[in-house]
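Enquirer: Following this line, the structures themselves.
None of the figures in this text is laboratory data; all of them are computed from the coordinates on show. Keep in mind that what you see is a predicted model, and the values were worked out from it rather than measured. Cβ atoms are built from the backbone, for glycine too; each structure is taken alone.
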Structure 1
């Protein structure tokens with residue numbers, strides 16, 4: 001926290017994903033470090049086509 005004390009919190013769902021994303025920035029991880037397979041990578045065009053089709 002702001003005074004340097006450790007805090008334990010439990011996050012689930014979207015807030016947990018956001019926290020992990022920001023923590024990854026702090027430790028130098030990038031999105032591609034977490035991708036399981038290159039087949040999971042898609043272009044912006046394909047991504048937005050998938051999003052808009054749902």
Structure 2
């Protein structure tokens with residue numbers, strides 16, 4: 001099973017604001033899944049974005 005992160009965790013990992021995370025989701029640069037009403041971000045997408053930013 002793949003690792004998933006909350007929006008807040010994603011903000012902390014990428015050192016960006018919530019607005020930026022939602023923009024990345026809107027631009028389909030971060031893929032999400034809904035679990036019990038919570039939006040969770042796939043860790044592989046976060047790793048990809050973090051790798052590009054580094």
Structure 3
């Protein structure tokens with residue numbers, strides 16, 4: 001499944017694979033997150049809904 005990720009007006013295309021984790025994540029879409037800086041190299045969010053791994 002192809003999805004679009006939009007960050008500050010810039011769009012990237014990504015692929016979700018047909019796996020249990022991919023299907024769990026797809027069931028949460030559409031999704032808006034507020035990302036926070038983590039150690040100046042990553043952006044994180046307190047994801048409230050667990051997905052299988």
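Enquirer: The value -0.85, -1.01, -1.15 for log10 I(q)/I(0) by the Debye sum over Cα atoms at q = 0.18, 0.21, 0.26 Å⁻¹ was derived from one model only; which of 1, 2, 3 is it?
Expert: 1
Enquirer: If you don't mind, another one. Taking distance in nm of label points 7 Å out along Cα→Cβ at positions 15 and 39 as the quantity of interest, name the structure among 1, 2, 3 where it is greatest.
Expert: For this comparison of distance in nm of label points 7 Å out along Cα→Cβ at positions 15 and 39, the top structure is 1.
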